[in-house]
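Values in this text are rule-based calculations from the coordinates and carry no lab data. Since the structure is predicted, the reported quantities are computational estimates derived from the model, not experimental observations. Cβ atoms are built from the backbone, for glycine too; each structure is taken alone.
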Structure I
């Protein structure tokens, strides 16, 4: 099983990738994780090249990203499949990935789109906070601690914190980037009969159920209305 997960930041791709990994025994591959792992190895020529590019403040070129991914897919744990989380993010990356996979005689089985409502996603992300001691997660409206200011899990007091980028304006910016740069790859995969849509705003268990259903269906996944956009 070879799957690509597509959705904006905060849509739950990481959570669903982890669940798919546990159920199907295939690795979830994030190019961000690959970058971080490779730049740590001083004896890795490609890692040194990537580090030099990142240190200069530039973006890693698509050809290097795809080369890195190609090497990752050679690992034994990818023999029965893999999940690509957050890649490709543009049409050019999708085209480069398709070319590389064709050279390896690898076919993608499905591209799962986690559809979201922008306004609800902003509310979901901007309301998040967590305990700095035990990392237990909370939300302004969906999950407040039983006792105000006290963590339910570890009992720490006044230990709650928020990520600096979990604010409405930052989330809106990331959504706009997704709609302008990543969303255009959806027709690319739809034309190839690979795109399957699930409701990313549903509960985590329901999203997992929808993904599993989409992976076993031949009707192109659930037919949902397009997500709302800002502006």
Structure II
């Protein structure tokens, strides 16, 4: 199956995408990761992206779509399906993605919206921190290391927080999401592929609900 995970920053899209990779063998398509991989591989689109980044410019939508187009044609995507994580972010990207699907004869099976509460989400995001060594994620309230000050995964004792994981920055990102990204859902609602899950539930419960969507 080919799906899009939808939701505001901090909703848990990346976490659920990783679950789908581990449990179903699906391929997680994160635009940031794909950009870096294309640049390192020296593909045509990667070279164009590298030129943009070297000039301090934003990578254009046509380059991003081109990188996605190249990636989804690789055998693992065709065999196991893929999950787009954090893309599209605006109406133009959504239209370009639709055109790409039509061009390649691909089917978008579901757009899964992780429905969350803004205030609770701000608390969730502002409490995040991670291991400085392996990147494993934690939270001040919901997920502390089992041994205080020691990473559960690698045993490192240094942790870090993203500079933009604070309430003011989260509020700005949510505002942008509601104004620019959320309206795309109306298009997917009309085409009948939109499904919703409770993004405020536990990680396991959200995964269970996503599983039900995929099994339907």
Structure III
């Protein structure tokens, strides 16, 4: 896996297996903040009355950037997060990434602890990383992992459908729907029409919203009721 610098100066990785980058070439951090923090976590907080301890389920841990930004946001907002991440192909060159600069410079211990946390088989064992986040890291295929809890927000950060179409199948998106609390939010950088239609068939209310730099649109889906 080769590391490269994206448009905003932050690192990303190109997958040797699939030949695609983990983040937008226009800016890894910019994309993650726009799609997952602003349009996902912050949106959910703005539309719920229970803001004390949101729970996040991430499909595709990748470099750990989304978890790092979630932890940083939780610290600055005095939130306590429950965070579960699924990843089939853990990376081993995370120490070379340049995320711990500027306002993220104080998160070195978190980032180290996050990547060194033991992998689990399901979401029943959480590890207290820091005051603002406890975490469960699952090594496995999206389609096969045993998720028993429900969550408030899903970060769907799989490789694009043209690289891993099987991870965007309706059965996987239906699992996402089932794993959310009512009024839970699903977000992804993807804006593909067929993905939108599959989400709608699963029961989601889906909206196209402005995407990060380099992408005109992205998708956000909300679960209305059980």
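The table that follows gives values for the structure above.
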quantity: Structure with the greatest value (metric mean count of other Cβ atoms within 10 Å over residues 38-45, set I, II, III); calculated: III
quantity: Answer label among I, II, III for the case where Rg and Dmax of the Cα atoms in Å, calculated from the coordinates, equals 17.9, 52; calculated: II
quantity: Among I, II, III, structure where helix-only ellipticity at 222 nm (-39500 (n - 2.57) for each DSSP H run of 4 or more, over all residues; to 500) as derived comes to -6000; calculated: III
